[in-house]
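Participant: In the part that follows, the structures are each spelled out as structure tokens.
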Structure P
């Protein structure tokens, strides 16, 4: 039976591919898509999410926009990686449907509460403002969701700073709420996602699909890879956000281990750090886990297969 998910995102090149993977995988039932300011401002990332839906022919799934800024901090975006639109590279089509009238937080709450206990997974590929607000506004969702799988953080590496990953440091207070709420949290952080490199072989496999969505992904990767090479000197950029969706599809592809994780919210040099305590085995019932190992070939097979299944909606 497909896993029911809500995807909370801020497209963003890797968010876009995460959305395509979720839509194209037979193992996923996409219940809703929500957006939050992060990679770019809320209007831009929301427009981008709707554009990806148009590319992929996503219909019958509610999309809603959410928090336009972090809980207490000023918004910091990532145009150096994702461009001024947040999804630079391909020409973005006009959206083919309207946003849901609800705020993203209310759509998350309504969707969780309207499904059976333990059947909905929240997949977050952006900062955690929407999820934190939802957990505070309706605490009953904490017990009702199956788990939270998020792309964010890192055990041994950061990208926005030496020790902090972008999605966490944009709103560390929201991350602290989400990580400490008591629900099951799987952190798919940079230690894992840096293994998901877009090698020439990967790009060739995507190009060989030769559909509109696959060509769209190729254009995304060209821009994204160029920005990553300029910023970090990497010839094969890591593809972060789809790894969180892949963990839901098959946890043997993105393997996680239990470990206590706390969020640094006050450090001068360590703000936004995800502090994972590996000194001793995780206590029984530890609600937080960190993803450590990626099956590279099977991961990219999932992405390519999803693109094949999506086909060419515009034809």
Structure Q
């Protein structure tokens, strides 16, 4: 089998296409012949040893895949060789074959393309859990999304609109704003790439102007850094601030704001949630596939690369040039 292996800590250029033995499934596992693999921001961190999960080298990045079951280990029921599935192995997905625990397997509809399936669960799963379970977003509320043109941000736009919210999409460029408008965002805001104190004040003022006198009810922050505080300042009474990701760095918030606004800062750890509350996770998946079937949500794929060009996909993410998702295809 082929895999884009990380043999030492480094950037995308450190990955090497390597021939290795095809794995054999242990009890409770299957081998998936990978057809497509989603590219996500954690993949850029895990190869640099900057992610909370630090696999033993050599390993391949790649936390979500779709493909066909090629081999089945002891104790796996409900699946058969040849089944079309997606899985969230956490890493090793940038390969022609990957081991996946049966608990991470999800059957995919016959009419869902492998490319869409490979970038479905992490983005929509995270955003759905964030907006439904963590924020309890209600119809008629105003939802502000930071980093709205990225994978989870684009999913949050679609899900927010499906849940009846008014969506303000905050992004870093005009082309990203246009992309968010096409997805259904009601309003867009463009923020600068360098957010100094003056820019923070201007950004917060712009949010408040769009949100109106009641402010924003829910902030979905997939950016972090200096972009977080202006969004918190724009929250209305009893607003909810969702902590989703930190590509711009881990923010420092003045906690007096949480008292003055009677608001909540809420962490979103979707991966842990799927293990702690598997029944709720499965119900969420059923709801998401139903929404996909109705055309309410569709993975937005802006670029595809063959497996051997995985570094190019990772660089797009690092450069914050991605609209929606990047996917690797595996022949």
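Read-outs: derived from the displayed coordinates by stated rules, not from any lab. Everything quoted here is computed from the prediction, not taken from an experiment. Cβ atoms are built from the backbone, for glycine too; each structure is taken alone.
Participant: One of P, Q was used to calculate helix-only ellipticity at 222 nm (-39500 (n - 2.57) for each DSSP H run of 4 or more, over all residues; to 500), giving -8500; which? Don't skip to the answer; put the middle values down first.
Facilitator: Values: P: -11500; Q: -8500.
Structure of origin is Q.
Participant: Separate question: Could you tell me which structure in P, Q was used to calculate FRET efficiency 1/(1 + (r/R0)^6) of positions 22 and 206 (r between Cβ atoms, R0 = 41 Å, to 0.05) as 1.00?
Facilitator: Values: P: 1.00; Q: 0.15.
Only one of P, Q returns 1.00 for FRET efficiency 1/(1 + (r/R0)^6) of positions 22 and 206 (r between Cβ atoms, R0 = 41 Å, to 0.05), namely P.
Participant: Where is mean count of other Cβ atoms within 10 Å over residues 142-149 largest, in which of P, Q? Don't skip to the end; give the middle numbers.
Facilitator: Working: P: 20.1; Q: 29.9.
Between P, Q, the highest calculated value is found for Q.
Participant: Suppose relative contact order in percent (Cα under 8 Å, 6 or more apart) works out to 18; of P, Q, which structure was it derived from? Let's see the in-between values first.
Facilitator: Details: P: 21; Q: 18.
Of the structures listed, the value fits Q.
Participant: Taking 4.8 as the value of distance in nm of label points 7 Å out along Cα→Cβ at positions 94 and 118 derived from one of the structures shown (P, Q), identify that structure. Spell out each step's value before the answer.
Facilitator: On the way: P: 4.8; Q: 1.2.
Only structure P yields this read-out.
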